[in-house]
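Pasting the structures in now, so scroll down.
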Structure 1
Amino acid sequence: MEDMIARIVEMDKKARDMTEQAQRSKLDYENQVIAKRESIKNDFLERAKKRIAINQEAAQKKADATLQQAERRNSAIIQKMESDYALHGDTWVDTIVERVLME
């Protein structure tokens, strides 16, 4: 009988040891999953930051090119207006004064 009780106690101890080992394995696995998730998240954020920087640089270059094009167009328009004014300014002024005085 004592032999049987000793075997039961020994089996119970083995079962508890196995349960503890399973719990430790479970915790280790959960920690590995958490670490892997953090690693993936950090990698994703780093790639996103790099893409943002690249896209920002490309957008800035495009904006600069658009601005330069607009400045060239505006400069050409201003030159044309100044040229037209130099040629026709006196006539325009005379016409405007005449129309104002006629009213």
Structure 2
Amino acid sequence: MYQRQPGADGVCWVDAAAGDGTDLGPGLSREAALARLHVRRADGSLVGGAAAFVALWAALPRTATLARWLNHRPVLALLDAAYSLFLVVRRAWRRAP
């Protein structure tokens, strides 16, 4: 979905499920990349979870304003808790027959 947004051509997309993980850069294993969203910022820093969503949204014109509203520590903490809960539910959902 994000790759089809205006401005997405300015983001370097890496499919963690493809390849051997060497294209993920330092500090990120393939297993960690597959477990939750990660974004490597232009300065090389790596963020994961809700902060990764906000970093991605900041790079896309349609969601940049939303990113500015949400990029505050208390909000990010709440979003990260919600994202972590979602990941637990998603794992259970995928295991269900």
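Read-outs: derived from the displayed coordinates by stated rules, not from any lab. Here the structure is a predicted model, which means the values were calculated and not measured. Cβ atoms are built from the backbone, for glycine too; each structure is taken alone.
Values for this structure:
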read-out: Comparison of 1, 2 - label where Kirkwood radius over Cα pairs in Å is highest; value: 1
read-out: If distance in nm of label points 7 Å out along Cα→Cβ at positions 3 and 19 is computed and equals 2.8, the structure in 1, 2; value: 1
read-out: Comparison of 1, 2 - label where distance in nm of label points 7 Å out along Cα→Cβ at positions 11 and 43 is highest; value: 1
read-out: Answer label among 1, 2 for the case where helix-only ellipticity at 222 nm (-39500 (n - 2.57) for each DSSP H run of 4 or more, over all residues; to 500), calculated from the coordinates, equals -14500; value: 2
read-out: Source structure (of 1, 2) for distance in nm of label points 7 Å out along Cα→Cβ at positions 27 and 59, computed value 4.7; value: 1
read-out: Entry that produces 1.6 once distance in nm of label points 7 Å out along Cα→Cβ at positions 35 and 51 is calculated, selected from 1, 2; value: 2
